[in-house]
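Next up: some structures, all given as structure tokens.
Values in this text are rule-based calculations from the coordinates and carry no lab data. Because the structure is a prediction, the values reported are computed rather than measured. Cβ atoms are built from the backbone, for glycine too; each structure is taken alone.
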Structure 1
Amino acid sequence: MRVNEIFYSLQGEGRFTGTPVVFLRLSGCNLKCSFCDTKHEEAVEMHPTEIIEEIQKYPSKHIVITGGEPSLQIDWDFVNYLQQYGYFVQVETNGVKRLPTNVDWITCSPKYKPICYGEVDEIKCVYEGKESEEKIHKLYRSVRAESFYLQPCDVKNPKRNAEILAECINFIKENPEWKLSLQTQKILEVR
């Protein structure tokens, strides 16, 4: 597998915010989002046994496979392999390509492209401003999920970030099926 990095931290976003997790960040993505904050092109080839050896260094049995886009690399056997070692496997995906059916928790972070799911565990949508609201409404009507989160987009401009956050909060207050998800890892300055 093409691995960008493996590290141990707290989940900073969505349903499991604050949960100690092992992050397995894979390299490569099928989308090129302007707001992506990951340099997922860098990679080291790792065999699943090497990945297990690395993640077992940490006490948490919750692993988050992220990217890049995990659906481009993981398969049923790899997820099963992790589960045999007692791991709860959460995958963060853009939803354009299907994941193996044995994933424990699917966090779909759609990038306003058609997604291949009718149901996932959670939706975590990047709120880019009022121009994204119609797409968010359409997404809510087309996909079932246990939870729906909106995450204000970080555009690296403090003034515009404050405006986006205010617009996001107003949208959520008007559409209470959505919840706010902040990138707490950035706020707390933890990896």
Structure 2
Amino acid sequence: MRIIGGTLRGRALNPPAGYAARPTTDFAREGLFNTLDSEFWFDGLAVLDLFGGAGTVSFEFASRGAGSVITVEMNPVNAAFIRKTAASLGVEQTVQVVRHNVFDFLPLCTKRFDIVFADPPYALDGLETIPDKVLSRGLVHDEGYLILEHPSEYNFAAHPSFVKEKKYGNVHFSFFRPLPESR
């Protein structure tokens, strides 16, 4: 795995052998960030990365100039890897790791974000509930996005906050915005 853009472009991310995470592929991350590049100025963005895994998406945002990235990761080994990598990349002031269960963290979070990215385990029970759980908390700024990575078995096009879906190989990203009445 490597960081594909920004000031840290080309830096390798090397999780230890047996690491328990399914990182977003370089190909899918490149497509996602090309989409976001056309819609956002990254400098100063507030980002929430749910289900941080190896931290690849968090580090992409930090590399591009995000002002703050909060990464929620429950697995202690994964959380420690993200912290260690943030320090080695010099972005420990930008990337903050919260070791918590995402579903327990959401009701506690009071901050609003420009982008909330969620890459849950594909076999997660309740994956389809994530858009409602995030959007009902008011965590996404009016012109921001909740971006949910998911397998092809899910289709969110009928969701009232759905904006678009992007597909990169087997990886699907569904984009959501808060409804006007929830803003």
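Out of 1, 2, which one gives 1.5 for distance in nm of label points 7 Å out along Cα→Cβ at positions 28 and 148 as computed from the coordinates? Walk me through the numbers on the way to the answer.
Details: 1: 3.4; 2: 1.5.
Matching structure: 2.
Work out which structure the value 3.6 belongs to, where distance in nm of label points 7 Å out along Cα→Cβ at positions 12 and 116 was derived from one of 1, 2. Spell out each step's value before the answer.
Numbers: 1: 2.9; 2: 3.6.
So the calculation was done on 2.
Can you say which of 1, 2 returns 0.45 when FRET efficiency 1/(1 + (r/R0)^6) of positions 60 and 140 (r between Cβ atoms, R0 = 30 Å, to 0.05) is computed?
Of the structures listed, the value fits 1.
With Rg and Dmax of the Cα atoms in Å derived from the coordinates and found to be 15.1, 47, which of 1, 2 does the value describe?
Matching structure: 2.
If distance in nm of label points 7 Å out along Cα→Cβ at positions 132 and 164 is computed to be 0.6, which of 1, 2 is the source?
Matching structure: 1.
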